[in-house]
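Participant: These notes open a run of structures that come right after.
No lab work stands behind these numbers, since they all come straight from the coordinates. As the structure is a prediction and not an experimental result, all values here were calculated from the model. Cβ atoms are built from the backbone, for glycine too; each structure is taken alone.
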Structure 1
Amino acid sequence: MTHHRLAPYSPRLILGVESSCDETSLAVLEDGVKIRASLVSSQAELHKKYGGVVPELACRKHLQVLNPLYEECLSQAGVSPGELEAVAVTCGPGLIGAVLLGVAFAKTLALVLDRPLIGVNHLEGHLASVFLQEPELEPPLVCLLVSGGHTLLVHLPTWEGLEVLGSTRDDAAGEAFDKVARLLGLGYPGGPLVDRLSRSGRRDALDLPRPMRDRGYEFSFSGLKTAVLVERKSHPEVSVEDVCASFQAAVVEVLATKLLRAAREKGVSTIAVAGGVACNSELRLELARQASELGLRLVVPSPSLCTDNAAMIARAGWEAARLGWRSTLELEARANLPLSFRRSPWA
């Protein structure tokens, strides 16, 4: 058993460690709300020429920057190692080698400093970013977690429960953005590029499907990506900007429709969106518009909290500590770590 429940406590200073994909990040969080330091070492330029993340290169880069980043993080936070009261680390899901490096680093720190170790699901970290953005926020709420590798809807009725309403059957939304950008020859990462070009394109230029929009809470974007390819070949005269705008409009409509339906059916007055795709400008505008019309409170973290970062991992770890959860030094790195219904999201 790698997790157990002890007496609840609130660590004043907690270190967060995030290395699940192509960004190495460390952060120091004070009292669960104040970010004393949050550093991110991005590998975007490293992987750009390959059109996607190369796992071996990602792992090598994590190994190179973890120790220097840790020293710089403590320096910026103005704290000594001995002042840290807990260490929270992403233990999955993600690239297994990358996650393993972060877990090994955090285990070593927890052992040397004799501090509690708290394993955090990366997706729980994204959920926690919502509460970093709005520290006074309390459940219940429904949150759309949408990133390059994940798309799912979760219902958080209380701090002690988390219900996954639906997830993607194939490509995540962010993955679909990257693949469409690749077939258009735009480069990597594709999401920001498609978003930017969409602003000068026509949203109705192509007749694209809205996959599973009116069916349940699961998602599927693989077929939409294929539809873009077919339409592009059938209508070569349509500009890249128009293709981007049409594709983005389809994705946003599906995401917004399902989130708002979930809010209505679960009877919540607060909705949230988190993860890298939450940076998308059209998604933010459309959710803000519809939330205003329906009288719902919308919470969207700032862009720096939407992309992978250790501050959100520290916040999730701090919340886990308040519920009494700890991890043992047998904590494992897992490439596939499901976010499923359980008594506590950190169990």
Structure 2
Amino acid sequence: MLIRDGRITSVADPADRRSLKADAVIDLESLTLFPGFIDLHIHGAAGIDTMDADAAGLRRISEFLATQGVTAWLPTLVPAPDGDYTRAIAAIEEAMRSTAGARILGVHYEGPFVNSMQCGALRQQYFRSFVNTDALDSLPLLANPAAVHMMTVAPEIEGGIELVHQLKRRGWIISIGHTRAEWGVLHQASAAGALHMTHFMNAMAPLHQRAPGPIGWGLLRDDVTCDVIADGVHLDRHALALILKNKGAERLMLISDAIAAAGLGDGDYEIWGESISVKNGRTRNERGNIAGSVISLLDAVRTMETLGVSEVNLARLTATNSAKLLAIDSECGSIEEGKRADLVALNAERKTVLVMVNGQVLVRSA
């Protein structure tokens, strides 16, 4: 593979490699090269929370993520007062201009237009209904024209279907989550442009034989994609296998849903205005709910591999499908000529040996 000016310019047969002229050569013998991972749902890591971080803090998250094979990510915001949103968006805007590490692609609003009966670890006091467009207009946006804007919504809330229409018109990526929506509402939402589901099976009405709800709907709809948290806590491995068998590797993607405690180990942490404990890799807030994860996408890769997922499909789950969802697949998400050289090389133990972002080596180990 030849990389020039941050792009993959040639992918040649090994027998033809002598024809490739380069200033430097990196030998990846015995390693597996993947497209760089894309995490479209992450709240923080390395002791830094996306709601509170300044631009320097976001860059530190980017640097940490690069060590885990993540080359692009969406800082994810929880329901909060307007002032907190404004501050967070300003920090993301600044960090996008000079990120050293995984690229920041934009922002993911998890809420605030979600169902209080499926709040999970989110703070209900900041949930909103969609009465008119003012409710959406009040949310700050990134000025960067290339920035991705994504939102997780519960379409059954007051004004939810109109909200999906408005988001679609404005070019947002729309995901269904924190929801108890029934089939009729879900069909309306998909017709309006919501064709993805957030941390599938988590923070959703459970599957019931007489009320299959969002889980049954998501499993049956071939045009709907889903993301999952493969941390061994949010989903039993058999549930993961069920989702994988129904959705297939082409309609599934991995997220971390990591919080600021990721990378720090067990302990007690102050996050989102409350104490969150981490014990044996499981998070728990003061209400006893799971409060995000402490994994990276690299951990999720290891979990999925135990289910027999092939390397090609691991690339789909970590990069290709997320790039398609975010409509950036012309730039990244696969190893092809003309695309960004966002790459991760893993050894047999699935540890990072090489990580590149825009053709620049950020991580290299023996």
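Participant: Given 2.6 as the derived value for distance in nm of label points 7 Å out along Cα→Cβ at positions 248 and 328, which of the supplied structures 1, 2 does it correspond to?
Facilitator: 2
Participant: Let me ask something else about it. Here helix-only ellipticity at 222 nm (-39500 (n - 2.57) for each DSSP H run of 4 or more, over all residues; to 500) has been calculated and equals -7000, so which of 1, 2 was it run on?
Facilitator: Source structure: 2.
Participant: If you don't mind, another one. Which one of 1, 2 has relative contact order in percent (Cα under 8 Å, 6 or more apart), as calculated from the coordinates, equal to 28?
Facilitator: Source structure: 1.
Participant: Shifting gears a bit: Computing distance in nm of label points 7 Å out along Cα→Cβ at positions 96 and 192 for each of 1, 2, which one ends up highest?
Facilitator: Comparing 1, 2, the top value of distance in nm of label points 7 Å out along Cα→Cβ at positions 96 and 192 belongs to 1.
Participant: Also, I was wondering about something else. Can you spot which of 1, 2 the value 25.2 was calculated from, given it is mean count of other Cβ atoms within 10 Å over residues 104-111? Walk me through the numbers on the way to the answer.
Facilitator: Details: 1: 19.2; 2: 25.2.
This figure was derived from 2.
Participant: Quick check: 3.3 is what I get for distance in nm of label points 7 Å out along Cα→Cβ at positions 56 and 176, calculated from one of 1, 2. Which structure matches?
Facilitator: The value was obtained from structure 1.
Participant: I've got another one for you. Looking just at distance in nm of label points 7 Å out along Cα→Cβ at positions 8 and 144, which of the labels 1, 2 belongs to the structure with the highest value?
Facilitator: Across 1, 2, distance in nm of label points 7 Å out along Cα→Cβ at positions 8 and 144 peaks for 1.
Participant: Next up: So mean count of other Cβ atoms within 10 Å over residues 280-287, computed for just one structure, reads 19.1; which one of 1, 2 is that?
Facilitator: 1
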